[in-house]
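The next part holds the structures, each set out as structure tokens.
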Structure P
Amino acid sequence: MKQQSLSSQGVFEKYGRKSRRELFLDEMEQVVPWSALEALVRPHYAKAGKGGQPVGLAIMLRTYFVQQWFNLSDPGVEEALYESAALRRFVGVDLGIAPAPDETTILRFRHLLERHELGGLMLDAVNVHLDARGIRIATGTIVDATILHAPSSTQNASGERDPAMHQTRKGNQWYFGLKAHIGVDAREGIVHSVATSAASVADCHMLPELLHGQERKVWGDGGYQGQTDAIQEAAPKAQDMTCKRTKFKNYVDELQKKKNRSKSRVRAKVEHPFRILKRIFGFDKVRYRGIAKNHHRLCANFALVNLYLHRKRLAVLGQ
């Protein structure tokens, strides 16, 4: 049997550096408005009584955010807490005093947030926090949507695909899942509105839900053309800046093509939240069945996306 030395156990280790995960958690520790978000959940969270004592709210909220940042399942985040000392330090778990939250406790906390629709309130609270630090939502909105895949297999307990999800074709490729629709501030890139639908729903149908009503300009790709009346009904002072058709049967409208290129320089900002959601947080496939649960997860994730997007400015403002 190989005998472990004190050095191999980490007691007298001489060298070390922070991992990318630890650096990420340090940044998030600084920029997340913990007190405001805990205040949202506290009225609905279990109170201490004569029975078993509930896990602390701060621990559960941090566990939930870790689950979103690293795209972990309920059992996956429990296992990660036992494997990673960095995650335990961030969450506030001391294995010498108490175990990490188990997957059932994590599941119940997630269901609590979903039941009281706290995901959307988290997004609003984060945007209020940003506004207080000068990162404000202005009068321009960019709208767009992205497809998130859902399992298309019928090899499950019910023997069928999720009935709330549908398939759609983009180019020559078919996709099965849902669409995440967002409204993004044209100046700061803040996500201020989120809507969720089956993948087969056209982007333009969700447009009114993505506007806050005070817009002066609304940008969007060609999927939103012809929606001037819908835009002005939701935001009476808004100018329709969506991209227009350029190719016709007998000619190409070069002037409109040039205008579309100019609009696209502004519209490109809407891709940044999607990149963070899918590439940084790993949320490119749905984990839950149905629209409601996934909509809640999207709202919570876009709240965290807004903080991640402005983390450097928030860190400076917080000093």
Structure Q
Amino acid sequence: MNGMRVRFWGTRGSLPVALTATTVQAKIAKALVAAGGRSFASEAEAAAFAAENLDFATNGAYGGATSCVEIEGAEGAFVICDMGSGLREFGIDSFRRIAGGHPAVYHFFMSHLHWDHIMGFPFFGPAFNPNATIVIHSGHADAETALRRQQEEISFPVPFDWLRAKFEFVVHEPGVTFEAAGLTVSLTPQHHSHDSYGYRFEKNGRAVIYSTDSEHKVENMDAEAAFEAFFAGADLVICDTMYSLGDTVSLKQDWGHSSNVVAVDLCHAAGAKTLALFHHEPTYTDDDVQRMHAETIRYEELVRGERPPLEVICAYDGLEVEV
């Protein structure tokens, strides 16, 4: 693979969100209304109708797992950003790929150590594989402490020392480029409680940015030159867009997150090609997330000016993007 393939295993922020019976029933009702009394000869025929005629919020779901993103394209290793609850499904899928010959080597890149970004690790099956190697990259010197602490007996029945994989914790300095699994990687500090770090992954002239849990204040955009340089020319920017601009200004300043509007502005200034909305607010319904996506596309069109178009996509659990 010359480039990279990005897989989203978890895209929610702060807390996992489950689809409730009421939510599923509402989706079914909307689908039946859209069908208008049609009959279908098979489930496959009905699925084809739904895919063609229903919006994503009705025919699909943005998902409920917290932050976990895989970057495929490394050499001889899995590359994963964060350990949110989506990590469980990734771990199960990685067993399938290991059975097919993929090396049992995992490189994790941690944005930060808050619970929603590490809560999947106790359920990460490969950690029990004595033939697995797990390298955890972070800007935090206390990454090992955080992972061990959440598996203390008061919180979880399986202690960290029962894990059988070979572990290595590596602390990196912001601004210092390094190589990992055939990718060129750098990190930058972000404004968030107990610090957060964004990552830039490069391979064969292509670049993916993973930047979540980072607050960008509209009134301080002149100070964002460092982020513009970090995002510069990126093929894909995965960006914290937890709130609308109205929320960040009126209700949630200093909560450590950003908005869809600021993400567009940063990507425009950086000359990025694609923006992926990410770290969705847990109280937002699928309709809410879809509405924000549409509003973001419209905002990008309004402020684009003479710049090249910025593609705006909305991350959901299961999305794959080729870079």
Structure R
Amino acid sequence: MRLRMIDLYKYRYLYLLLLPGVLWYLVYRYFPMVGVIIAFKDYSFVKGIWGSPWAGLKHFHTIFNSPDFYLIVRNTLLINLYSLMFVFTSSIILALLLNELKQMVFKRAIQTIVYFPHFLSWVIFGGLIVQLLSPKEGIINQIIMLFGGEPIYFMTKSEYFRSVITVSSILKEAGWGAIIYLAALAGIDQEQYEAATIDGANRWHKLLYVTLPGIRNTIILMLILRVGYMLDVSFEQIYIMYNPAVYDVADVLSTYIYRMGLQNAQLSMTTAVGLFQAAVGFVLIYMTNQVAKKTSDISLW
């Protein structure tokens, strides 16, 4: 115990630097967990959390017996599945392409361009996407009409909406997501490439047998973390870009929670939805981690 106190004093400045991060997580991540109790109560603003009567599993029965809930879960899963298939993989592909660039000035310019959209809020970036796809003034429809086609109402057609969401996510986040893979690529021993060249390997062989195995653990780790968000879609993105005409494919759990919780003041029911969302996310992370542990040498725990 005395030794630990000596170490604590010895590294006091490092612990002091750690303190703001710990406080942030306590205040904004852990203390609000007390509010989960609302899911099991008939919450009233007047009575408060502790004064509101207990409701048991009433709100869970309500959401699970609602046909709209299963439609919303389906929409959430499908959009996240598209994101996993295309947005997640696009970051890896972009990192591999950037890694092949040898001209540093050109490489840095491309990196700056693809990173920049990440720093724009969805209010701005989503607004740009809506304008680009405008049936009258959007450049996409202008090109379509230039070739003799009819303008397409992308934002009001259910068959296009998920594709628009996926492509906009790629444009905004693929560059930022590539950073961690570029860092992993930088850690690959260059002697492996030299040995592969001596053995007569071309670029494709080096990609398959040196590059991808070199970042395999990073890909698995990021995949585990990404799977945990399969029931979580960016609220800002959907809210900015959807409209009543595409509710059948665009309404997801985050927008449902906003609409029912803030607009209709059904806080107990939306807390139950949020708790369900968190529980499923935890189960998915656990299952993916177990699979990764058995099939590779990396896992979260």
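All of the numbers you see were taken from the coordinates with simple rules; none came from a lab. All of these numbers come straight from a predicted model, not from anything done at the bench. Cβ atoms are built from the backbone, for glycine too; each structure is taken alone.
I have 5.0 for distance in nm of label points 7 Å out along Cα→Cβ at positions 21 and 133, calculated from one of the structures P, Q, R. Which structure is it?
On the way: P: 2.5; Q: 5.0; R: 3.8.
Corresponding structure: Q.
Among the shown structures P, Q, R, from which was the value -20000 of helix-only ellipticity at 222 nm (-39500 (n - 2.57) for each DSSP H run of 4 or more, over all residues; to 500) calculated? Label of the source structure: R. Calculated for structures P, Q, R, percent of Cα pairs over 23 Å apart is largest in R. Here FRET efficiency 1/(1 + (r/R0)^6) of positions 45 and 269 (r between Cβ atoms, R0 = 41 Å, to 0.05) was calculated and came to 1.00; which of the structures P, Q, R was it taken from? Answer for the origin of the read-out: R.
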